[in-house]
Structure P
Amino acid sequence: MPTVTRRASMAGLVGLAAAASVPGLGRRSASAAPAVSAPIPPEGIGNKIKHISYSDQGGRPDGVQIMVNRGHLYVGHMFSDGLTVIDARDPRNLKPVHFFTGGPNTRTHHLQVANDLMLLGNGANIVAMQSYDNARGYFENTLADSLTNKKPFRSGLSIHDLSKPAEPKEIAFLQMPGIGINRLWWTGGRYAYVSAHLDGYTDCLLLIVDVQTPTKPTIVSKWWLPGMYRAGGEVDKTPKGKRVALHHMIVAGNRGYSAWRDGGFTIHDISDATKPKLLSHINWSPPFPGGTHTPLPLPGRKLAIVADESNAERCEKGMFYTFVLDVRAEDNPIPIATLPTPKDRNFCALGNFGPHNLHENRPGSFQSEETIFATYHNAGVRVFDIKNQFEPKEIAYWVPPPPKKLIDPRAGVALAAQTCDVYVTREGLMYVSDWNAGLHVLQYEG
């Protein structure tokens with residue numbers, strides 16, 4: 001199981017740091033940003049992206065992940081303990097048609113949809129059970145030690161029948177004792193790849209779940225980074241202020257690509273789902289701030305686009321980036337570029353600023369290995385051309401207005417757009433969520 005050493009990883013990143021002023025790498029200091037421009041109108045400001053419509057999601061504007069099935073949207077919520085179904089058959093007139101909850105204090109913010117089924121992650125509403133004095137506490141502490149105000153909640157994987165799109169019906173629940181699911185990947189095959197916390201572990205690990213019989217899901221394997229199995233006597237050597245946890249895995253063929261927050265990026269051979277095999281592990285934090293979040297494989301080009309989620313107000317930790325990795329040698333993935341950092345406004349001055357999610361090229365959606373759709377806290381949606389993987393270029397953008405009010409209850413959070421997820425249809429229709437500001441429908445015109 002070859003692992004890229006810190007020395008080798010740093011050597012590969014030195015070139016990126018040295019190239020901070022090279023066009024295409026998008027590296028720049030916050031001090032170089034222009035002054036804050038004129039106010040943003042309700043429809044936002046777009047370049048090659050047109051605003052179509054908006055929904056407050058039935059009065060619950062705290063949206064996270066978006067899935068699409070039979071003309072309906074399924075939107076998980078960050079703070080509202082539930083999921084909203086929206087009739088989007090007319091994208092100019094979105095109609096919330098249903099809301100349901102996994103139970104009190106239960107967050108269901110991430111989900112996957114395929115074959116008229118929905119796999120929904122259930123777990124603790126962590127924000128309601130933590131006692132940190134600012135939003136960074138969630139990102140800088142081990143999850144197992146973070147619930148200081150624990151309340152009853154449901155933890156596990158629920159499976160729902162979507163044959164009636166507006167009326168999801170739960171048909172199975174796989175209990176996972178612990179704090180619950182963060183995120184998962186499933187596109188209709190036999191296995192779901194789940195990030196979840198289980199009792200005895202410091203934080204979220206990989207669970208591979210057999211869902212061939214949807215009414216009887218079964219965990220077939222687990223995998224974690226060394227030091228995470230506290231109950232097994234492993235010693236956690238994570239530095240103070242860092243958090244090592246699986247955000248999620250994305251699968252391409254028999255390979256799994258994973259983001260581990262401050263723990264870096266891994267590639268696994270998952271040919272045998274019962275025995276995932278580590279092929280490589282690289283971590284660029286430090287010197288970069290971490291928060292590794294979304295690991296998008298581009299298997300036809302032997303590349304991976306890996307977004308680090310920004311998690312500090314006003315760039316207090318420095319800049320976060322989205323990296324382009326060359327993964328031709330699976331035992332030695334190498335960062336070769338970063339996506340350009342948005343610079344049309346002084347986004348650092350407005351609040352938390354930096355990458356969050358990537359459109360994940362799901363089957364049935366817009367799929368490209370040359371055009372990348374990315375969301376940014378504060379800076380909306382950005383579209384990048386990576387035909388030349390060494391010099392990515394921004395080719396379109398949309399900047400949202402700030403929310404009217406905060407739904408996020410955490411202290412010290414600025415009243416700024418926090419664009420969260422983007423789902424892009426084959427036709428270039430974009431559904432875009434925000435933790436505080438509802439859902440926008442956009443049309444890519446590039």
Structure Q
Amino acid sequence: MKSNRLRPWLRVVAGGESLISSAGAVLLVQTARVTGLDRLLGKGLTPWRLPGAVHDPGKIVLDLAVAVALGGDCAADIALVRAQPGLFGPVASDPTVSRLVARLAEDAEQAQAAIRAARAAARERVWQQTGPPVQTKQPATLSGQAGQVVLDLDATLVTAHSDKETAAPTWKGGFGFHPLLGFVDHGDGGTGEPVAELLRPGNAGSNTAADHVLVLKQALAQVPEHLRQPDTRGRVAVLVRTDAAGATHEFTRHVADTGMEFSVGAYLHHFDIEAVLRRVPKKGAWTPAYDADSKPRDGAWVAEVTDLADLTAWPKGTRLILRKERPHPGAQLRFTDVDGLRVTGLLTNTSSEQLANLELRHRRHARVEDRIRAAKDTGLRNLPFHRHAQNQIWLQITALAQELLAWTQRLALTGEHRLAEPKRLRLRIFSVAGRLVRTSRRHLLKITNGWPWTAAILTAHNRLTALAAA
């Protein structure tokens with residue numbers, strides 16, 4: 001068989017009006033409308049609209065977010081959106097976009113506050129339509145929810161390939177930034193969504209309590225108010241998870257004083273861990289740990305050593321839980337490991353639940369690494385501007401892009417696409433080609449039946465249409 005029959009040589013010509021190369025991105029546009037994000041951004045950014053301006057600042061910021069959601073990593077990538085006015089409407093030119101970002105950066109704190117307010121209002125509407133992403137079994141609070149909103153805080157390194165304002169050497173020997181981020185975890189049945197972003201120099205400390213407190217306050221402001229109201233005992237149905245960077249007296253005390261629960265990694269060198277382990281009873285203290293399916297895991301055990309360690313400097317009710325396990329082949333033991341077993345710990349103020357459940361709940365904090373990886377695939381890998389304030393605005397745009405993806409998944413997508421990462425959504429859903437057809441009464445976007453995921457796109461469109469009509 002001749003090879004040209006398997007992959008024929010095609011003659012490429014220009015032509016074919018009304019063709020759309022990113023037809024699936026209509027779902028992002030519809031999500032912005034259903035959530036009211038387009039109107040909220042337009043209203044919130046009105047103070048930055050110049051007299052006689054053609055383009056609305058809210059529309060420009062939303063167009064940038066859509067471009068980033070489609071894979072863009074700099075402001076110039078808005079050209080992808082501008083090239084398809086039939087789908088995205090009129091889009092501002094590159095100079096107009098740059099001037100807007102510069103104006104927003106002149107009053108970065110107010111601009112960020114306006115964007116965050118729009119995000120919070122849109123998020124509340126999404127959670128009203130889909131139900132709040134609460135987890136774990138807890139007594140119902142005054143808000144009526146029988147679970148907790150889980151906030152995961154973590155930092156990451158963003159490399160700067162040129163000398164940018166506030167960029168600095170990092171603890172890993174690189175150069176760039178060290179932003180601290182916050183996400184709402186959707187649990188096993190979903191992904192997550194960003195709720196806080198703090199741009200910091202590359203040499204910012206990992207365990208700076210003031211930064212963690214600030215990011216937590218930003219994250220809580222994104223949670224609908226009725227979900228963060230204390231019950232009659234002063235408890236707030238929010239769980240805050242961090243790695244050991246959040247294991248500071250000041251931060252955990254702030255979380256506890258607010259009425260929330262915390263689950264943070266423990267620096268075992270803060271305690272005389274060797275003496276503690278010697279005092280742990282050999283029988284009955286260690287119980288099997290759970291795997292990801294909540295089943296006993298072979299070669300891993302957990303024990304509570306709260307009464308064996310000095311926790312007087314920590315918030316009242318703090319518990320220290322240890323986990324020991326056989327290290328995987330090739331792993332190097334640390335000085336806190338004993339008897340050839342790797343020992344790790346966590347601090348929490350949760351007063352109930354089995355030890356294995358608490359330890360498994362904390363290990364699920366690792367899902368924040370998936371959120372950060374997706375964020376870096378959605379504009380966070382590169383901070384494109386020189387000025388720090390402009391990159392703060394860019395951080396808000398990347399958060400908007402991540403939220404558009406997450407909300408589209410929660411509101412419209414089902415099955416494997418409900419859990420898919422941005423790359424898969426772009427390849428299967430957003431990049432499908434289509435044709436705009438205009439009749440006397442309506443506009444149609446036609447997608448080929450031959451695309452394997454056309455049914456998923458149509459189902460998502462129909463769900464968003466129903467929500468818009470509700």
Structure R
Amino acid sequence: MLIEKYEPVNLFDLVPLEQDKVLNELDQLLEEDALFQDVKSDLAQRYPHTLTRGRHSTPVEVILRMLVVKHLYNWSYEKTELFVADSLTLRQFCRIYLNPVPDDTTLIKWASLIQPETLHRLLEHVVVMAQRLKVTRGRKLRTDGTVVESNIHHPTDSSLLVDGVRVLSRTLSRARKVVESTATGVGLVTKKVFRNRLRSARNTAREISNATRRRAKDTRERSCRAYQKLVEITRKSVGQAQEVVEMLQEVATEEAQVLSEQLERFLPLVKQVIEQTVRRVLDGETVPAQEKIVSIFEPHTDIIRRGKKERPTEFGHKVWLDEVEGGIVSHYRVLAGNPQDESQWAPSLQHHQELFGQPPEQASGDRGLYSPQNEELAEVMGVRRSILPKPGYHSAERKQHEKLRWFRRGRRYHQGVEGRISVLKRRHGLDRCLYHGEDGFERWVGWGIIAHNLLSIGTVLAAR
């Protein structure tokens with residue numbers, strides 16, 4: 001049964017300790033009932049009777065606060081459990097008191113129930129809270145994008161094929177035990193169906209690596225022969241997996257069903273890897289980025305090229321951030337593909353208008369957002385100062401406009417958004433997402449930004 005909180009105990013009355021002023025302010029901020037109720041409604045969906053039946057769960061209050069602590073300090077779930085259990089200050093903050101700290105696996109299960117839409121609502125509550133506490137007034141808006149990478153290795157055609165063979169072979173070895181334990185009704189089980197082809201795949205991938213490093217005339221030919229061999233090995237693994245799926249469907253056990261679902265989830269992805277390898281390597285075709293898959297574990301990952309010299313190609317998702325004065329990130333969007341920056345100006349202004357009830361007095365972006373339409377939109381919406389530097393050729397009138405004092409001051413102010421992005425990446429882990437799946441990516445970004453905003457508000461209040 002889902003419970004809301006433990007019986008309160010003030011640990012600082014039992015053991016006098018110096019208290020963290022910022023954590024004390026955060027503790028008061030998390031008393032907001034709106035934050036609590038949004039999270040509770042998601043956690044209540046775990047089972048049909050989570051709210052009314054069963055033994056008492058980890059309290060909602062504890063789950064919310066431990067997730068905030070995790071992303072506040074960018075800890076893993078294991079470290080969060082360890083440090084909270086070891087600290088009286090964090091026990092008090094997380095409202096665990098003298099009760100057992102929930103296991104990291106328990107926290108993972110609860111955290112995966114919180115939906116991305118809920119985190120957007122939580123962020124809006126936090127921004128409204130910042131406005132109420134006069135940490136921000138929403139008068140200045142600066143907007144920019146960055147890339148949060150997926151937690152994958154650098155993709156190559158050979159490594160993706162080996163990944164496919166490895167996953168299928170590993171699942172087949174588990175399926176063999178299930179099928180052989182119920183020999184009746186499944187037909188003759190042969191060694192060929194469950195053959196592990198991982199060693200052959202790895203050796204062939206090594207041949208490809210050695211061939212591409214050589215500077216010989218037959219390098220291309222050697223590489224293509226090795227790729228053809230690796231593709232055939234992967235196709236045979238796919239054929240084995242398809243046969244085993246049929247066998248597992250005849251076994252009426254829960255474990256067999258789970259293994260069958262795993263194979264059915266990975267088979268289309270491995271087939272897509274085979275297809276793109278044949279098109280790109282063997283047929284010499286240029287495969288568009290939107291038709292490629294760069295990881296069978298994180299298939300949602302996009303290929304993003306932003307013209308950065310140090311990182312020409314990135315693998316993850318482009319995330320667009322809106323920041324208002326006071327260091328508060330008012331909104332974020334995880335974008336699909338690699339859209340033009342210019343298209344993000346209108347959504348940023350519209351969301352600001354909806355959240356604060358009025359347009360910003362000043363709005364700024366970098367050169368990628370400039371267009372006459374965007375400047376006109378800002379003027380129509382009532383933005384007094386629109387700072388969008390124009391790339392390329394400047395007329396005499398445009399030069400004079402961008403030399404105005406308020407424009408130059410606005411450009412200097414806009415540069416601070418790069419520092420904000422740097423803080424989010426270094427302190428709150430937005431350089432690389434460690435959660436799985438598309439929803440997990442949204443959760444990682446959302447919790448990082450919420451934790452950052454809470455810390456910013458708490459720091460300002462503690463300094464007053």
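Nothing in this text is a laboratory measurement; each read-out follows from the coordinates by a stated rule. Please read these numbers as outputs of a predicted model, since none were measured by experiment. Cβ atoms are built from the backbone, for glycine too; each structure is taken alone.
State the single structure among P, Q, R that was used to calculate distance in nm of label points 7 Å out along Cα→Cβ at positions 264 and 408, giving 6.6. It must be structure R, since only it matches. For which of the structures P, Q, R does the calculation of helix-only ellipticity at 222 nm (-39500 (n - 2.57) for each DSSP H run of 4 or more, over all residues; to 500) return -1500? Among P, Q, R, the structure yielding -1500 for helix-only ellipticity at 222 nm (-39500 (n - 2.57) for each DSSP H run of 4 or more, over all residues; to 500) is P.
Tell me which of P, Q, R gives 23.9, 74 when you compute Rg and Dmax of the Cα atoms in Å, for residues 96-303 alone. So the calculation was done on R.
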